[in-house]
1. Hey, FRET efficiency 1/(1 + (r/R0)^6) of positions 64 and 424 (r between Cβ atoms, R0 = 30 Å, to 0.05) derived from one of I, II reads 0.60; which structure?
2. Kindly point out which one of I, II the value 2.1 was derived from, the read-out being distance in nm of label points 7 Å out along Cα→Cβ at positions 320 and 392.
3. Between structures I, II, where is distance in nm of label points 7 Å out along Cα→Cβ at positions 88 and 256 highest?
4. For Rg and Dmax of the Cα atoms in Å, the calculated result is 34.1, 113, so let me know which of I, II that is.
5. Quick check on the output: 0.98 is Rg/Rh (Cα atoms, Kirkwood Rh), for residues 280-431 alone, derived from one of I, II. Which one produced it?
6. Among the shown structures I, II, from which was the value 2.1 of distance in nm of label points 7 Å out along Cα→Cβ at positions 56 and 456 calculated?
7. Comparing structures I, II by volume of the Cα convex hull per residue in Å³, for residues 96-399 alone, which one has the largest value?
8. Given -23500 as the derived value for helix-only ellipticity at 222 nm (-39500 (n - 2.57) for each DSSP H run of 4 or more, over all residues; to 500), which of the supplied structures I, II does it correspond to?
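What follows is calculated from the coordinates using simple rules that are stated; it is not laboratory data. Note that the structure is predicted; figures quoted are calculated from it, not measured. Cβ atoms are built from the backbone, for glycine too; each structure is taken alone.
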Structure I
Amino acid sequence: MIDIGGIPSVPPAFIYLIGAALLLLFGQGKARKIYLIALAVLGLAAVAVLTPQTSWVFPVLQGLELTFLEVDNFSLIMGYIFAIIGAAAIIYSLDIVKENGELICGLLYLGSAMGAVFAGDFFTLYIFWEIMAFSSLGLIWYNRTERATNAGMRYILFHLFGGCALLGGIIIHYMNTGSIAVGPVETGIGYFLLLISIGVNTAFIALHTWLPDSYPKATLVGAVFMCVFTTKTGVYVLARTYSGVEAVAYMGGLMCLYGVAFALLQNDVRKLLSYHIVSQVGYMVAAIGVGTYIGINGGFAHIFNHILYKALLFMCMGAVIYSTGRHNLTELGGLAKKMPVTMITCMIAAFSISGVPGFNGYVSKGMVIHAVELEGMHLLTIVLMLGSVGTFLSFLKLTYFTFFKKNDVIQAKEAPLPMLIAMSAVAFLCVAIGVYPKMLYAILPYPAVASHYHAYGLAHTIGTLELLMMTAVGFVVLLAVFSPHERITYDLDTLYRKAGRGFIWLCEQPLVTVTDGMDKGLRKVADYIVWFSRNPATASKILAAKAMVAMAGSAVMRTLNPGYIQYEQDLAKLKQMHVDEPVQRVAIGTGVLLALLLFILYLVIYLTHGVVWI
């Protein structure tokens with residue numbers, strides 16, 4: 001443990017994990033609310049007192065230490081934003097979460113995410129990585145619907161696969177290097193296993209389908225937690241291990257365009273937001289793939305800003321669902337006057353994610369695109385700009401059809417006060433960072449480099465406004481095209497589900513048939529061996545007679561051998577003999593033949609298996 005100015009410094013993860021364990025002591029009344037607020041404040045304070053080079057190490061074996069706290073500029077910014085949004089999510093939950101189990105899952109999830117970003121070694125990272133997966137599963141299953149149960153099963157299967165890949169990559173990396181410190185990985189099988197595991201949590205395309213499948217089916221508070229921690233922890237670990245890999249940068253571009261394209265097609269408000277997580281994480285991944293100082297700064301700035309506005313968007317849509325009981329755009333509308341605070345905070349979040357000047361998303365998104373431009377990646381630059389256009393269209397669609405479209409029949413009232421407090425606080429931060437980005441620059445991994453970036457350069461600001469205005473005009477002109485619909489959109493998970501059903505059919509039908517056949521065949525062989533061993537002499541005569549009857553029974557042999565009937569009569573007599581009866585007299589030749597066969601069988605086994613008898 002390290003003391004900082006007399007204040008003991010402990011891993012912030014422990015505060016939330018221990019806090020989750022003690023929650024049951026406070027029931028479900030006012031005492032629980034006070035306890036949760038105190039826990040949120042304590043978590044914020046635990047991160048606030050940390051300074052770079054602080055560490056907390058636990059020796060396990062000789063030469064092997066688990067580092068539960070390793071503080072530097074990279075982990076510290078993640079700790080700040082996780083603690084901030086964790087506090088907001090806790091306040092948001094005060095009046096709407098009834099069961100302690102759901103809150104325990106949320107606190108375990110928050111604590112394990114905090115543990116993962118402050119982990120100084122891969123094995124500690126793996127421990128918290130797995131706790132994240134299973135605790136977040138509870139936030140899906142607490143919705144207690146069949147759709148949530150099924151989505152949770154698919155979710156945990158993906159993350160079990162990712163966890164296995166992570167563990168395999170860690171072991172191979174340790175065997176190759178002798179080091180478990182979190183850092184760059186040598187090329188090889190371990191390199192690709194680690195990249196796959198990170199790709200699952202970061203929602204690389206083809207590994208992303210768990211996200212839009214599960215997040216819309218989580219509880220209202222659960223979705224707020226889930227939109228923050230898993231993917232951003234993945235991006236953080238990606239920055240630690242694969243910074244500067246060009247293929248990673250282009251994967252980010254694919255995520256950006258793919259996510260926004262599917263978001264535009266959605267009717268479910270939380271599914272639209274979920275696809276935009278894939279898209280927005282694409283900006284972060286692209287920046288990490290660039291790997292320059294300004295690229296890393298842009299990636300972490302976008303992590304920080306994205307967590308704020310994305311959590312705010314899920315809070316706002318959660319408030320809408322809580323008040324109306326509806327989650328599809330085709331069922332919503334007319335809420336601007338009924339839920340004014342929710343509407344204003346949602347508009348702030350929508351402007352932020354769309355990169356409108358004056359809001360935090362503009363600052364970080366511009367930094368990412370600037371980093372890509374400096375590296376001469378023109379195609380990636382165009383893709384990221386197209387992603388910005390699609391994002392603005394998506395949130396024009398979301399806000400218009402939720403709040404401003406005419407709907408005279410919908411009944412709603414403003415969300416409970418704790419929800420409004422949390423939403424307003426996060427909205428304030430979105431605006432504050434957008435207006436005064438230097439407060440963000442000061443906590444980026446490379447603050448000196450960040451201080452030279454001018455977010456509000458005249459050319460960049462005017463160009464952004466022109467692009468946004470053209471997009472808004474296009475939305476108004478083509479409003480009918482962007483109207484929500486109730487058609488089902490098919491993603492790659494459709495292929496996975498068909499493949500899964502095919503695999504289950506293969507296991508239940510052909511494989512079961514084959515194994516049953518093999519089982520019956522082996523049983524028959526075993527029965528024959530037992531039958532033969534009871535009286536080998538008589539059994540041999542019966543088998544020889546059967547063989548003669550089979551040979552003489554063909555149509556050709558019957559015409560050539562009139563004695564066929566005699567063979568059948570001999571066989572019938574032999575069958576009347578019981579093989580269990582002891583042999584009265586056996587020809588010496590038969591005995592010698594059987595002894596030779598047994599000796600040859602023993603010799604074959606001895607030579608092929610190298611049996612040594614002592």
Structure II
Amino acid sequence: MPVIRLPDGSERQFEQAVTVAEVAQSIGAGLARAALAGKVDGQLVDTSYLIDRDVSLAIVTDRDADGLEVIRHSTAHLLAQAVKRLFPDAQVTIGPTVEDGFYYDFSYKRPFTPEDLAAIEKEMAAVVKQDLPVSRQVMERSDAIQYFKGIGEAYKAQIIESIPSDEPLSLYTQGEFTDLCRGPHVPSTGKLKVFKLMKLAGAYWRGDANNEMLQRVYGTAWAKKDDLDAYLHRLEEAEKRDHRKLAKQLDLFHQQDEAPGMVFWHPRGWTIWQAVEQYVRQVYRNGGYQEVRGPQIMDVTLWKKSGHWDNYQDNMFFTESEKRTYAVKPMNCPGHVQIYNAGLHSYRDLPIRYAEFGGCHRNEPSGALHGIMRVRAFTQDDGHIFCTPEQVESEVTAFHRQAMQVYADFGFSDISIKLALRPEKRLGTDAEWDRAEDALRAALRAAGVEWIELPGEGAFYGPKIEYHLKDSIGRAWQVGTIQYDPMMPERLDASYIDEHSQRQRPIMLHRAIVGSMERFIGILIENYAGAMPLWLSPVQAVVMNITDAQAEYAKNVVDILKKQGFRVEADLRNEKITYKIREHSLQKLPYQLIVGDKEMAAGLIAVRTRHGEDLGQMSVEALLARWQDEMARRV
């Protein structure tokens with residue numbers, strides 16, 4: 001007689017074992033129709049799952065995040081079934097969910113075409129209309145291998161052979177199609193009504209370039225059509241805001257094959273960089289940081305001591321000289337420990353805060369590179385705090401306040417905070433990790449913020465707090481972090497003398513607010529669609545004359561504004577003023593300043609904003625006052 005506890009605190013008792021679907025039906029017919037899965041004691045299960053004991057149960061519908069995950073996972077199977085119907089010789093491999101959708105990889109004798117994609121989507125809709133029941137069965141390993149080999153699915157057989165022998169195997173069947181999957185899945189294909197196939201790509205079997213190239217089909221699936229429409233609109237907006245396209249249009253930077261994953265900054269792009277760097281540098285000073293600089297390459301023995309050799313060497317670049325092997329630094333922290341270790345420190349000296357705009361190199365796979373968002377050579381606004389365990393909470397809360405102000409100044413107000421916990425591959429004992437994780441939780445509580453925990457996503461040396469920004473079209477970006485590290489001071493022999501004249505290990509806090517400068521600038525470009533606020537704009541205004549008669553006056557205006565520290569250019573070409581206005585509007589400059597005979601005679605300028613707003617005539621002094629206020633407020 002199982003007793004089932006529901007999310008509202010109520011309980012239901014049944015005379016015999018019941019399925020999740022039967023519990024939903026007992027609550028109401030509407031809930032039964034909406035049920036996609038269940039959550040039994042926190043575990044996601046099918047609606048056919050049989051409950052034969054006392055449990056907590058939540059019915060999962062399309063209103064739940066878990067429901068959307070089940071929809072997407074099930075739609076991947078729907079895609080595979082449609083492909084098998086249209087292309088019986090195709091072999092299915094894997095079909096996981098990804099952010100905002102799913103994909104499925106197929107082995108087929110030729111690449112799929114856009115016409116194939118349209119046909120597959122049409123067949124998927126036909127399967128939905130059939131409303132085929134989805135059933136689950138558990139199969140012995142040897143039987144499952146034999147089954148998939150028997151139907152010509154060699155890749156599925158290989159997958160099963162790689163699964164640990166003690167792990168149960170479940171198969172899901174809908175109509176004539178059966179696939180290997182952990183599940184759960186929707187109860188029937190009729191639940192999958194809102195989807196779209198997005199694109200085709202190639203992918204090597206198991207990510208190995210020595211294996212066969214498979215056909216990858218990407219798709220997206222949603223609970224409601226409005227959600228799909230909104231998603232497609234976001235993609236359209238993201239396409240317009242692509243930082244690579246805007247960089248070309250606005251002459252900010254370029255990349256080329258001779259330096260994969262690296263950036264050639266043009267004058268205008270480097271001006272944005274400097275605006276960001278000098279602002280962050282001032283934040284360093286205000287926060288009591290001392291700026292330092294470490295070497296770009298160091299002997300591999302240091303990286304072995306630090307733990308990076310065992311945990312990170314596949315992502316490192318190496319070079320040799322005089323029979324010594326050096327690593328190009330992938331991060332700045334071991335260098336900062338060497339600077340710390342160069343002196344003797346008392347507990348009275350702590351905390352010591354170092355900061356560096358440190359250039360790093362990481363050997364990212366070529367397929368993972370993406371403009372300046374994912375590169376091999378990058379610069380971090382890196383900082384490290386050496387402190388006592390008792391100082392951790394105050395240092396983390398101070399960093400939090402600092403970071404939130406920086407994000408606000410750059411125009412970001414929607415920030416989520418996440419705590420990444422111990423990964424499987426890590427240094428240290430469980431007791432040390434308990435202390436580290438509890439210290440960060442205490443700091444977050446002291447800062448008065450809510451956070452989400454991410455099991456398994458911490459660094460190999462310690463847990464970390466992450467800051468995720470939402471941009472103007474709703475995309476989330478992980479940028480800042482502060483990481484608790486008791487391991488590196490131990491491994492690299494950092495110490496301080498406590499009040500009892502005993503040698504102690506400091507805690508090392510790794511922190512960055514914007515993270516990779518390249519990536520952060522890419523985020524800014526896309527967030528503002530290239531139309532940077534005045535303080536970040538590489539060119540803040542252009543002064544345009546109507547005829548040659550105002551050329552000297554226009555030059556004088558430019559000189560006055562430049563002497564006040566503003567980035568202003570003159571356009572004295574013999575072109576129609578309407579042509580100049582249109583051309584500079586495409587460059588997304590914050591202000592356009594126009595001088596004609598009337599303005600020259602009155603000692604004024606006509607002012608337009610990039611949005612086409614005509615502010616009328618004003619004096620240079622009035623314009624400077626406006627700009628200085630705008631710069632100070634960073635609007």
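1. Numbers: I: 0.05; II: 0.60.
For FRET efficiency 1/(1 + (r/R0)^6) of positions 64 and 424 (r between Cβ atoms, R0 = 30 Å, to 0.05), the value 0.60 is produced by structure II.
2. On the way: I: 2.1; II: 4.2.
Of the options listed, only I reproduces it.
3. Working: I: 2.3; II: 5.4.
For this comparison of distance in nm of label points 7 Å out along Cα→Cβ at positions 88 and 256, the top structure is II.
4. Values: I: 34.1, 113; II: 29.9, 97.
It must be structure I, since only it matches.
5. Going through each structure in turn, the value belongs to II.
6. Values: I: 4.0; II: 2.1.
Clearly, the read-out refers to II.
7. Working: I: 114; II: 245.
When volume of the Cα convex hull per residue in Å³, for residues 96-399 alone is calculated for I, II, structure II comes out on top.
8. Values: I: -23500; II: -11000.
The structure behind it is I.
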